[in-house]
Structure P
Amino acid sequence: MPGHQTPMRGGLKWLDLQCLNRYQKTFKDASSTQQIEMVDDIAYPKKVKPGMQQGVAFFSLMRDLTASGFFTTEIGIKDLGYVGNVPNRWEGVPADVLKQYGMEGV
């Protein structure tokens, strides 16, 4: 999606710069613990720390795009249990209703 290219690139650059300032490594080269620490700082919009708003916006965009992408795939739709528009199964008029109207043999 061309409209998302600039925010994605900017967000990745922001993430690398934050990691370089903190750990002297890019996000990719940071340890798992450092990566998780960094992501924890931007994954929760209601708990945003000062100076992390750009990272929160980037992470929210990536989370939304990832979820939208996954839940529009065949496996994502199966994961939701979505079956689409399915007509009801008609098994005829129930026997007790037919009996009530004297139509058992019809």
Structure Q
Amino acid sequence: LLLSDLGSRGQDALLAARPAADLRADVVIAGLPARGEPLRDPLLDAIHPRLIVIADSPVFSERAARARLKARLRLRNVPVIYTRDSGAVTITLRPSGWSARSMDGIQLRP
């Protein structure tokens, strides 16, 4: 599920427009919205991801994931890859499942 930089209002609208079962995804990719945090808990509860990719910037500090976001996501016991730290992430989708590999060597499979 690719959410780009969906902010709080967009997340609320998505949750209101779709039943939670329609939002299930093994992998969720999110950027950092201009205001608020990406992937608030109600949205993550609906998605139930097995991998979270946060596309944050290695160049602009204001576009880096903050400690508060990292701490909150860590509580979910789901692997999280931050592109600021790991570089690009390649996600391969196959009928048998998915795999992810980051530039710094992290490899994940369900």
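We did not get these values from a lab; they are worked out from the coordinates using the rules stated. Everything numeric here is computed off the predicted structure, so don't read it as measured data. Cβ atoms are built from the backbone, for glycine too; each structure is taken alone.
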Which entry (P, Q) yields the derived value 16 for relative contact order in percent (Cα under 8 Å, 6 or more apart): P
Given -19000 for helix-only ellipticity at 222 nm (-39500 (n - 2.57) for each DSSP H run of 4 or more, over all residues; to 500), calculated: source structure among P, Q: P
Per distance in nm of label points 7 Å out along Cα→Cβ at positions 16 and 88, the highest-valued of structures P, Q: P
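Looking at structures P, Q, which one was Cα Rg over 2.2 N^0.38 Å calculated from, given that it came out as 1.03? Numbers along the way, then the final one.
On the way: P: 2.05; Q: 1.03.
Here the read-out was taken from Q.
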Among P, Q, which structure scores highest (criterion: distance in nm of label points 7 Å out along Cα→Cβ at positions 56 and 96): P
